[in-house]
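Next up, some structures in structure tokens.
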Structure I
Amino acid sequence: GNPAPPAFHDAEIDVQTPVQTDLSSLLVVSNHVPPEIVEIVRELRQDGVDVNVVGLERPDLSATPRRVTAELVARHDAVLTIGKTVQYGLCMGRPVFCYDHFGGPGWINADNVGRARYHNFSGRGFARRPRARLSRELREGYQEARAFAVSLVDHHRGEFNYDG
């Protein structure tokens with residue numbers, strides 16, 4: 001696997017704070033945001049969700065290239081990404097919506113984490129889906145995805161550790 005640097009393992013996880021019913025902030029990390037996600041980013045922003053896009057510079061999304069740090073991940077409720085950033089989010093107890101131009105499973109959960117990991121969290125092995133379905137999955141699955149991420153944070157830290 002792709003280990004996560006120590007800063008992602010050492011971060012304090014706040015498991016006591018009640019989960020908000022709705023997603024209030026989302027970190028999108030991608031150098032190739034597919035059109036269906038571009039539309040969802042715009043929808044979420046219109047609905048008052050703080051969406052921060054990191055990747056190749058795209059003025060239409062206010063996307064900027066920058067290093068993904070533990071501090072950056074910690075400032076968001078969830079992460080939408082593929083690849084190694086999936087491990088970063090999971091090691092910090094953040095729910096991860098794994099989706100990009102190859103497709104993806106959506107929220108990482110007990111049913112899809114094995115297959116998603118087999119494909120290096122690339123989104124491969126899962127179909128692309130229409131924007132409306134993705135938007136619904138993203139909004140409706142947040143609480144369950146957070147419960148999964150928080151409950152397995154120690155497991156993920158062991159699994160995606162340089163020393164593990």
Structure II
Amino acid sequence: MAGLIRSVAAAALLLSMTSFGFAANKVIIILDASGSMWAQIDGKPKLEIARESLRTVLQSVPADDEIGFMAYGHRTKGSCDDIELIVPPQAGSASAISAAADSMKFLGKTPLTAAVKQAAEALKYTEDKATVVLITDGLETCGGDPCALGKELKESGVDFTADVVGFG
């Protein structure tokens with residue numbers, strides 16, 4: 001069953017990253033590194049399923065695609081401010097993203113609204129086509145309103161897309 005879940009998560013992530021003419025896009029992948037990612041699905045921590053899915057997808061992304069990597073909850077337990085752009089969007093970033101995800105700790109909260117906003121701003125969403133892919137297992141835990149933010153970003157961005165790969 002865990003293999004099936006990994007396959008479905010990888011397929012969902014790949015589909016979200018390839019369904020919109022990815023080459024003309026800058027993308028930031030946001031990984032939920034909150035403490036809840038330690039919970040297990042069929043005996044396997046969700047964080048491991050997320051890492052494996054991410055590695056699988058990154059192997060199939062063309063090297064000239066500009067991909068960045070952001071995480072939240074990976075440095076400070078219980079903090080809503082623990083959001084970091086670890087790998088800025090750039091071509092050939094797949095191995096750096098995989099390495100960052102593989103070495104990451106999972107211990108914080110889920111400030112997903114603030115993380116998506118920071119990613120959109122890093123992508124200059126008001127000037128260029130921008131895509132954010134959020135990999136998460138949970139709901140906002142820091143008081144943000146992701147639905148309101150999504151509407152705001154869509155209305156004020158040139159061509160903004162947010163995709164969520166959720167599991168758990």
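Since every read-out is calculated from the coordinates, none of them should be taken as a lab result. Quick caveat, the model's predicted, so the values are computed rather than measured. Cβ atoms are built from the backbone, for glycine too; each structure is taken alone.
The value -12000 for helix-only ellipticity at 222 nm (-39500 (n - 2.57) for each DSSP H run of 4 or more, over all residues; to 500) was derived from one model only; which of I, II is it?
On the way: I: -10000; II: -12000.
Source structure for this number: II.
For mean count of other Cβ atoms within 10 Å over residues 48-55, which structure out of I, II has the highest calculated value?
Values: I: 17.2; II: 21.8.
Largest one: structure II.
Using the calculated result 13.4 for mean count of other Cβ atoms within 10 Å over residues 56-63, pick out the matching structure from I, II. Don't jump to the answer; show the numbers that get you there.
Numbers: I: 13.4; II: 15.9.
Answer by label: I.
State the single structure among I, II that was used to calculate distance in nm of label points 7 Å out along Cα→Cβ at positions 88 and 144, giving 2.1.
II
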